[in-house]
Structures are given as structure tokens and as C-alpha cells.
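Structures given as C-alpha cells follow.
Read the figures in this text as sums done on the coordinates, not as results from a lab. Quick caveat: nothing in here was measured; it's all calculated off a predicted structure. Cβ atoms are built from the backbone, for glycine too; each structure is taken alone.
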Structure I
Amino acid sequence: MNIQRIALVGGSGYVGRHLTRHLQNRGYHCRIVTRHAHRLHELRTAADAVEADPYDRLQLTAALHGCDAVINLVGILNAGGKATSFRRVHVELVENLVASAQAGGITRLLHMSALNADQSSGSSQYLRTKGEGENRAHTLGKPTMAVTSFRPSVIFGPDDGFLNRFRLLLKIPGPMPLACPDARLAPVYIGDVVRAFGNALEDRDTFGRRYDLCGPQSYTLKQLVDFIAMHSGQRKWIVGMPDWASRLQASLLQYAPGKPFTPDNYQSLRTPSVCKEDGLAALGIDATSLENAGARILRGDGKLSRLTRLRRSSMR
């Protein structure tokens, strides 16, 4: 398989920004398909931007023209109205993407799913629709497309939405009430995630496979927040909430701006986000520990943290 040009749908997000640079460094030409090309200033030297509505099959087919592979990174943690429902984003977009890619003769698809994605799951809509979308990618892609999907636990790294979100929440005065403190997660480093995509891209042994991606250790959510507080230099009383209070908090915060915590988020956290199989090792990657990279990121003295600050300053 000779891949030169790669289209990334959802490439303007956190994983997409890191993956685009990683693929560029490996010699690939990247094209980001987005509805808002003017927002991609940070990636202007790493990729071309093509403006298209991913739900419009004609627009998407035209945007993918000339590419050898496509990567789907689109996903949402909270649903909005009909236009941003879980099913529309996680299932209907996948169906449209596969059809558009096949119409353009593209034979390779890498798909971002989620750990515990399962369309038969009785848990959250997020996990059910992620599972359905993953299955659609694999079944609809046959027989003309080679599909590989990735199922990461929570992803951490410089400028992420996990470590940095809790670091900001910890700055709020007073004790911190923490919902679902016993939820288990195995945070995976962004650098390992993008290497997984890059290593699998042209490896025929990965065709049709689904890879769980986790860090080397699992933690409770309370342990993770304690870790964030310690390494960001904040003394904080973190109060783990009982289950009834966690459900109550979710029912209230779903109406707050930005939906910081919803009943569907609560349902997702009830399923341990830990790997049964080591997908990183299967792809030749030694998992990066949170104690190493996470601590450096929170202190702000890691190489990637410095690069992030330089990129930010160059955009001012």
C-alpha cells in the first residue's frame, strides 16, 4: 500500500492537531476537511484545509478527491439539538464518510472510536453510538476499504481537555466536590495515540483490527485529581461524592453553560475505562506513563509544553 495523501475529518480537534503534525513529520501530505477553514491558523504550515460539510455527500466526496486514505476523528462528549445528536455525529457521519471515500476510490480508513464503545451496551448514548459507528465503519467499508479502528481511554497531553480542565477546576475556592470518584481510567498519552495511527496506516496486519489504547496504569478518578492537584502545586480538599449525589450533580449541571457534567457522562463513567488488551504493544509502542509525562505537563517544564507555548505566542 502506497499512501501519500491523507484526509483528516475532524482534524481541527485536539487529536487531529497532534496527528497532523505527526503524519507530516513521517512524510505524508495532510488535508483537513472542515466546515471552518479560517480557524486552522495553528496548522497552516502542516496541512491544507478544504472547507466542506461532512454531512453533504457531494461536498465531502469533492473534498476527499485525490487522497489515498481518510481518518475520521469526529466525536462529541455531549449532544446538542438534532444537528449535533450522538447518532448524527457518531453514526450518520460515518456512513456518509465511508460512502464518499468509496466514491472517490479511497481504500484505507482509520477510525477513532472509544474504549468500551458497544452498540448493544445499556450504558450511555455516547458509548452506544460510538459502538454503532465503529461497527458501521468496518461493515460498510467491505470489501473495498481496509478499516482499522482505535479505542482510547481518556487522552492526556499538552493543552489537553483532561489535565488542564481539572487544573482549572481546582482553582475554584473551597472544597472540590467530585462526582464518580471511584470511576476507573487508564489515561493514554497523546503522543502514543498518534503513533498508533501512524504505525497502523500502511501495515496490512492491522486491516480489520480494533485496538484498545491505554496507559500503563489505571487509576480512580479521585487518584487522578489528587495527582493533578499535587503536580500543579495546589492544596485542595477533594470530596468524593456518593452515587446519589453524583447523579444529582449530573442532572443539574447538564443545564449549565458548556454542559460540564451530564447524566450521559455519569453513565459513561460507570463503565471502567481500562483496557483488556494492550493495543499499543501490539502496534510496537511502549506506553508513556502519566507519572512521567503528566507530571512534566502540569509543571509546565516538558518539551511539548514549551512547544505549545511557542505555538500560542506565534499566533498572537
Structure II
Amino acid sequence: MNSTLIGELAGLATSFCFTGGSIFFTLASRKIGPFVLNRTRLVIALVFLGLAHWAIFGLPFPAQAGSSQWLWLGLSGLVGLALGDIFLFTGYAKVGPRMTMLMMSLSPVLTTALAWLFFNQTLGLGQLVGIAVTIAGIAWVVLDGGSENQVNRHEHYLSGVAAGLAAAVCQSAGLILARQGLGSDFPALSGNFIRMLCAAAGIWAFTLLQRQAQVTVNTLKDNPKAVGFALVGAFSGPFLGVSLSLLAIQKADVGVASTLMALPPVLLLPASHFIFKEHISWQAIAGTILAIAGTAMLFLV
């Protein structure tokens, strides 16, 4: 099996991992809330990453990191993981993983726009068309979902969509900050560990200041099933999914890999129907496919 095919299979597997992770995080978030879930998930993911870092580099933490890496990657973790995932889990709880992950499809668009602003990267006609197609597809789905809700549900729906959009903004900002820290030769696994460590430290410091640590522990004790969901979600998404995404980008063409990794909103269509009993209209299906096609155009055109 050639390395390109391995990378493409890794990209496809990444989408399945992120799809599974979003499902389990949704189940957990609806039981213990987004704040408790994020505190728990960060600790679990940090343990997985520390063990992997130890196995690969012989150290449980990146001792080779300089102050620049800690600064930029730490900020990336605080923005993209600590803050961004609170919005992400809020979206999961309110509108489910399908709609939230669809809003996250805007992240490549936002990242491209930020790279254009801060790194002077040029945008070709194909990329501009891809951005327009992605936004049109997402808007089509959002408007379809909003029209079917009554007033109270409509407000709940809109706040969930807004949370998904905020999560996409935070993820994009986190990626731009991470790029500054990673440079061209810093190990991606080490960078991910620093991001996770700083995010966990930040959110737990805030938790202690709010005197919510005991509440968090009690909530977890009262909801052992949610802890199990969080454990599986953390292994599937932040640990295994991120690791496979790094392999995909390393081995396969970046455009192909990025497109294969953008498939969770499509994969979540049947999952949302059968697991969360959502009614999915033809407009939602068409809009989702259109949004993914627009994302693909960003990288392939």
C-alpha cells in the first residue's frame, strides 16, 4: 500500500473519528452540560496525549519547546480548545451534532480569510467561489431548520446555531495562533500537547476561581454514564482523530486530505436521524452536500 493511499485512508478515518466523537460528546453534554464536559474532556485528552508523547519521544511532555512555542500554542489552546469547545458543546446540547458540525464547516473559510488578512496569502477565484458556495449551503440548512420551529424552540435553535458559529470562529483563530507556534519543524504532537495542557490549566484555574471544582466532581459522580461518553469521545476525537489527521496531511495531498476530513456533517445525517431522531429534510441534505462541496473547492481548485 503506497503512502498516498495510507494518507487518504487516514483522512477518511479522521472524519469517522470526529463523527463518533461528536455523537458521544453530544450525549455527554446533554447529561452534564458543556462546562463540566469541557473540563472533563480536556483532562482525559491530556492523559491520552501525554502517554502518546511518552511512547514516541520518550518524555511525557515537550521539553524541547521554547518560550515562543509555549506562548503561541498556549494562546491557541485557550482560544481554540478552552473557549471554542465550550461553544461547541453548547451547540451539541442545543441543536445536536449534525447542525453544530455543519457550522464548523465554516472554519476552513474563516481560517482562509484570517490567513489572507494576517499572512498576506492570496485568494484565487476558485477559493472565493468555494467560500460563497460553503456559506450558501450552510445558510440554506440553517434557514430550513429555523422555519420549522415555534417561538421558544426557534430561540433555542438560533442560540445553538450561534454557538456553533462561535466555535468555528474560535477554532479558526486557534489554528492561526497554532501556525505561529508550530513553525515548520516543531512536532505536531508536541504542539497539540501544549495546546491541550494550557487549555486544561486555563479552564481549571477559572473553575477553581468560580469554586466549581466540587460541583464538577459531584456532577461526574452522579452521571457515570456521561463520564463514559466523555471518555470515548475524547479518545475518538481529540486523540485518535487528531493523530490520524496529522498522518493524513503528512502522507496525502493536503487538498484531498482536508476534503476527506471535512465529511462529518454528511456522515452525521444518518446518525442524527437514527440516534437523535431528527427529521432531516431534502433541503438539509442538499445544503449540507453543497457546503462540503464549497469546502472542497477551497483546497482542490
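Values as computed for the structure displayed
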quantity: Distance in nm of label points 7 Å out along Cα→Cβ at positions 90 and 202 - highest-scoring structure of I, II; calculated: I
quantity: Structure (I, II) behind the derived value 0.70 of FRET efficiency 1/(1 + (r/R0)^6) of positions 10 and 114 (r between Cβ atoms, R0 = 30 Å, to 0.05); calculated: II
quantity: Origin of the value 17, where relative contact order in percent (Cα under 8 Å, 6 or more apart) was derived from one of I, II; calculated: I
quantity: Computed 5.2 for distance in nm of label points 7 Å out along Cα→Cβ at positions 2 and 170 - originating structure among I, II; calculated: I
quantity: Which entry (I, II) yields the derived value -10500 for helix-only ellipticity at 222 nm (-39500 (n - 2.57) for each DSSP H run of 4 or more, over all residues; to 500); calculated: I
quantity: Structure responsible for 24.0, with mean count of other Cβ atoms within 10 Å over residues 186-193 calculated and labels I, II on offer; calculated: I
quantity: If semi-axes √(5λ) of the Cα gyration tensor in Å is computed and equals 28, 26, 18, the structure in I, II; calculated: II
quantity: Entry that produces 19.2 once mean count of other Cβ atoms within 10 Å over residues 26-33 is calculated, selected from I, II; calculated: I
quantity: Test item: mean count of other Cβ atoms within 10 Å over residues 130-137 calculated as 23.8, pick one of I, II; calculated: I
